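Quick note: the coordinates plus some simple rules give every number you see, no bench work behind them. These numbers come from a predicted model, not from an experiment. Cβ atoms are built from the backbone, for glycine too; each structure is taken alone.
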Structure 1
Amino acid sequence: MNIIQFLVPDSVKKGVVLYFHGNKKNISWYSKYVPQFTKHHYEVWMIDYPGFGKSTGHLSEDILYAYALQLYKLARKQYEPGQIIIYGKSMGSGIAANLASKQPCKSLILETPYYSFSSVASHFFPIYPMEQMTKIKIPAYQFIRNVRAPITIFHGTDDCIIPLSNARRLESYVKPTDKFVIIEKGSHNDLASFQKFIEKLDSLLED
């Protein structure tokens, strides 16, 4: 498992963000998002999944969950649960939700999440039984309903990869106090460029 730890610019550390990225590219591409967190004195720890970047091995749903748990255990050697933020983007959102459903944390933040990984495939191939055909299902909705920490979801109205309608199915499973932030005209990979996203994320990290 390849882990990269991005440190804060000084010695003041508030905690750590465990960042689970999408199913495209690797850590080097997602590292551009790190300053969003380090400017608030949170370290950012990222992993590459098997077959991504320098990580080798067979990719399976159970291995994805095991990688996430291993990263969390490493973080717990340095940080208390109240200092750990679990963050998932795209495919990583379901992995993050699984981890947060089993381990205590300060908060769970999901960017462009899905109801289940297989439901996204079904959206693009509606005539096929994708629930049965896809090996990786990641039922995020099942995990989210068991997360005790505060949850914030970010999604764009113009997301063509994971449609907003798919993500909104999660609203039935979150707590009344959780937040669903919709970014008008936001697509799958540009939410970080919107002022609404920046301001809301800043407020979460300032607490």
Structure 2
Amino acid sequence: MPLIECFATRIYSARLMRAAAQSFNRALRDECLQLERDDAAGRRWSARNYPGGYTSYASVHRLQKLSPTFAALEHKLERHVRAFVAAAQWDLAGRPLSMTDCWVNIMRSGAAHAAHLHPLSSLSGTYYVAIPAGAPGIKFEDPRLERFMAAPPLKAGAAARNRPWLTLGARPGSLVLFESWLRHEVPRLRDGRGAERVSVSFNYSWF
């Protein structure tokens, strides 16, 4: 067909590592839960702003500089970041794309991440450490959504590239990368067993 597809929105989803993922995740999960116990400021902030969950975003958000475990995560992410940069054809000559922020998210039953984006960053992502069965994934919003005027409905089974929202499932050991301007959310966790959805989020900046 004489059809031009343009203005691509890229979302990268892959396994972090090929081997030893379970042992690495156990160490990472233990450290995430210990951080919650130690981080009184983060617990207070989360009680006001993140009901049912904990995040170190407002308290301890450069964990790659503080912990060998999170520094190891940054190292393991490098090849995936390079793959995203190559696909996007970014010209990074003259300055590095560097991890600026890295923080913990722990969701329990009732917790949700409202729709948001990551200002003042270039590339963002999440690594899944521990995910209860049936826990929600991450939901992305078409950045053109408010401009859809009089658009006809989509057919059942329409391709992902044509939908206004896309949800990617969360699995332990997997990661997602996306440009920081892309709005996203995590729907409410409904788990009566008290299991925790543990993830690590991060930002990279180029300026």
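Numerical summary
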{"quantity": "Of the structures 1, 2, the one that 2.2 was derived from, the read-out being distance in nm of label points 7 Å out along Cα→Cβ at positions 60 and 172", "calculated": "2"}
{"quantity": "Highest-scoring label, criterion being relative contact order in percent (Cα under 8 Å, 6 or more apart), among 1, 2", "calculated": "2"}
{"quantity": "Distance in nm of label points 7 Å out along Cα→Cβ at positions 12 and 28 - highest-scoring structure of 1, 2", "calculated": "1"}
{"quantity": "Which of 1, 2 yields 163 [volume of the Cα convex hull per residue in Å³, calculated]", "calculated": "2"}
{"quantity": "Ranking 1, 2 by mean count of other Cβ atoms within 10 Å over residues 140-147, the structure that comes out highest", "calculated": "1"}
